[in-house]
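A.B. asks: Multiple structures follow.
The numbers here are math on the coordinates, done by the rules we state, and not lab data. Nothing here was measured: the structure is a model prediction, and the numbers come from that model. Cβ atoms are built from the backbone, for glycine too; each structure is taken alone.
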Structure I
Amino acid sequence: MAKKQKKAETKRTPTKRQLSRWQRQMKIRRIIIISAAVFLAGIISWVGYGYYKDRVGPSHEVVIKVNNSSFTMGYYVNMLDAYTQDIDQNQIYFMTDTVATTITQTELLKQEAKSLGIEVAPEEIAAKIKENALPNNETYRDIISAGLLVDEVKEYFDSRLPDTMEQARVQVILVESQEVANEVMTKIENGGNFTALADEFSYSPQIEGDLGWLPRELMPNIFIEYAAFNITPGNTSQPIYDESATKSVGYWLIEVIEEEEEEIKVRAMLLGSKTEAEEVKAELASGNFSSLAQEYSQLESEDGELGWLKQGDSGSEAFDEVAFNITLNEVSEPVKDETAQTTGGYWIVKVIDRGEHQLETGVREELTNKYLNEWFEERIQNSTIENLLDEEKKTWAIEQVLLRR
């Protein structure tokens, strides 16, 4: 039986109206897709720009230049992070300038050491990194390299020192005035022990007593150096005045001009010696306190006005003991204060011996450091160094460090 033929399917052709509607729908869909894509790209770009602006961009900014070398903010942040690992977060700010200076000096030392033929081998750095269990990255490699480089440069200068040099062995005393110096000289001439006299009269704890054997380059000042290398061994110099000498003694002239309950209104002068204080007090009989203070006092307050003080505000027990007990509007006698710092004094120098002498270990090390520092200072003066860190950049750097903690 013949199969019944299927009825031919009739293809429906869309009308113009339908075609037009579909085309509009497709167009709208494309617009929506494109708009969404553009919006999404915009969001991604905005977030990316924000991240770049806040984190990535500043890290690529150059903040330190040392001759032809530049260091970015990123490098600075890494160094600040490394050097402040064991420091309280609130103290990091106080390290910002120190770290910048360290970067500058390390790079300059690296550049100048090459002129001396000195470089640190990568193997040395790697060994130190491993020995100290430090992260093996650029930051710590540079820190280790700097330490090794300093040691090698110091060794370079040490190797150029002779075994012996002309040296002098001296004993010194710094006294406050010519009158005290005359008293000490009389005691020395009468056989007084120089060391005992230094203990009794000297007010320079940094430079007093027996200085041991020293070459010219390490004498504390030109006055001691002159005496050490010009006076016959066994003799003592005449008192030598040094207006820049710093000593741990001063003399107050105090006047209380008002008092109220536990406070007093004070004016005062700080003089460098008892003799000077007595002379100034004598002038006060016919002179003006403020004018004399401006001329003689070593206080920061030029006119001597200290304002209202409570017990302890002055920072000096000797001052308070008198100021809170003297008669109103009456200038005190000179008040000795061994906690005060004043300038001006007289050196007395005894030359024990002089001649060629072996460089002792401590002296050798001091000479090495002196020559190294002088060499390095000269290199700094002849270099182009720029520190572009301002307060805003330092704050940003600290924020980045704290984000890592």
Structure II
Amino acid sequence: MRIRSFNALRPVPAKVEQIAALPYDVVSTEEARQLAAGNPLSLLHITRAEIAFPPGHNPYSEEVYAQAVKVWDSLKASGSLERESSPCLYLYQQQMGEHRQQGLVGLCNVDDYREERIKKHEKTRADKENDRTRLTSAMSANAGPVFLTYRDDAGVTQAIADAQEQRPLYDFVAPDGIRHTAWRVPAPDAVVEAMRKVPCFYIADGHHRAASAARVGIERRNANPKHRGDEDYNWFLSVMFPSSTLRILPYNRLIQHFNGHSASDVLAALAKVGEIADSGRDTPSKTGEVCFYMEGKWRTLTFKAQDNLDPVGRLDVSRLQDLVLAPLFGVEDPRTAHHIDFVGGIRGTEYLKQQVDAGHATIAFSMYPVSVEELMDIADAGQIMPPKSTWFEPKLRSGLFLHTF
């Protein structure tokens, strides 16, 4: 794989905690408004610039992108950011409880994405892709990194092993309790060379950021009659993690109504696709199991064995969708159905119970998480996972490193 060191624009250490922010796509407009309140340096004022306008303002209006650029220019002029004097790569470590993951921060190549050496497992939505394309183009910068993974490579691991012996650039605990630490990699050229032996990358999170970065790169390429191929717009900001260090949490489901069925109808229908047990468990213990909550009780559904399923069809989220959500609850397309909600596993199963008990949903499904290996196998097969199949945690902070072009 081709990666590149870069002259990052990054927060001065005294401002990093104020600037660094959760990714734009894991917070709603109102959540972004609350998180950025009283903190004019928060990158959310750029990545979710609609928070500068009254509630209900169109987040895709021209005024929103103009506001993002205004704040971006102000941030650059404020002295809160500094430019590296030479091209660098970085080691970025996150710690959430006992879980720790370390990734390499650098630039990936637009053509590697277009030619599918950077492999996808999700489809993008046109409105979200257009939104990030407009913002990336307006800023001439990548405001947030693409979250990539690769099968562990001993050469890359060895090449970055010395990074943690250096003094960290940043080391802070965010308000959500996640610890973020970053170091410069002392020998970036050696890492670039070691990464050439890695056959491909996989997008773990950030499909819209990757797609928009590639679109902007091609737009700039087509507009430049003197295009050479080494311009900064040919590269986009990424964090690359060895797959063994990552953890995927489940992506759970809430159904708002029974689609005209009674509770007894629902139980009878579920009994046809698997074995139901009054287990009282709110978390599946293995693949092939789904726990569900309705009428004040947790039960476990164990799917019947099915042969000859492809890598996508074997996923529990696929089997639930195909055998239960579509035929029983009328969720034909999870991307557009309005009576299903997807809940990241970070919220826990107690949240699912609360939503049903409060009458906001009639049934909740607690899923067993997809593995990173399953994700890579599906991408290798050129297939697409069902919507909302994976929830990676912890999330990468935007604003620690910025790539401009």
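A.B. asks: When helix-only ellipticity at 222 nm (-39500 (n - 2.57) for each DSSP H run of 4 or more, over all residues; to 500) is calculated, the result is -15000; to which of the structures I, II does this value belong?
C.D. replies: Numbers: I: -15000; II: -8000.
Source structure for this number: I.
A.B. asks: So, one more: If we compute FRET efficiency 1/(1 + (r/R0)^6) of positions 60 and 116 (r between Cβ atoms, R0 = 30 Å, to 0.05) for structures I, II, which one ends up with the highest value?
C.D. replies: Values: I: 0.35; II: 0.55.
Once FRET efficiency 1/(1 + (r/R0)^6) of positions 60 and 116 (r between Cβ atoms, R0 = 30 Å, to 0.05) is tallied for I, II, the winner is II.
A.B. asks: A further question follows. Out of I, II, which one gives 3.6 for distance in nm of label points 7 Å out along Cα→Cβ at positions 268 and 380 as computed from the coordinates?
C.D. replies: Details: I: 3.6; II: 4.5.
Checking each candidate, the match is I.
A.B. asks: Then there's this: Out of I, II, choose the structure whose coordinates give Rg and Dmax of the Cα atoms in Å equal to 22.2, 69 when calculated.
C.D. replies: Details: I: 38.5, 159; II: 22.2, 69.
Answer for the origin of the read-out: II.
A.B. asks: Here distance in nm of label points 7 Å out along Cα→Cβ at positions 308 and 324 has been calculated and equals 2.6, so which of I, II was it run on?
C.D. replies: Details: I: 1.7; II: 2.6.
It traces back to II.
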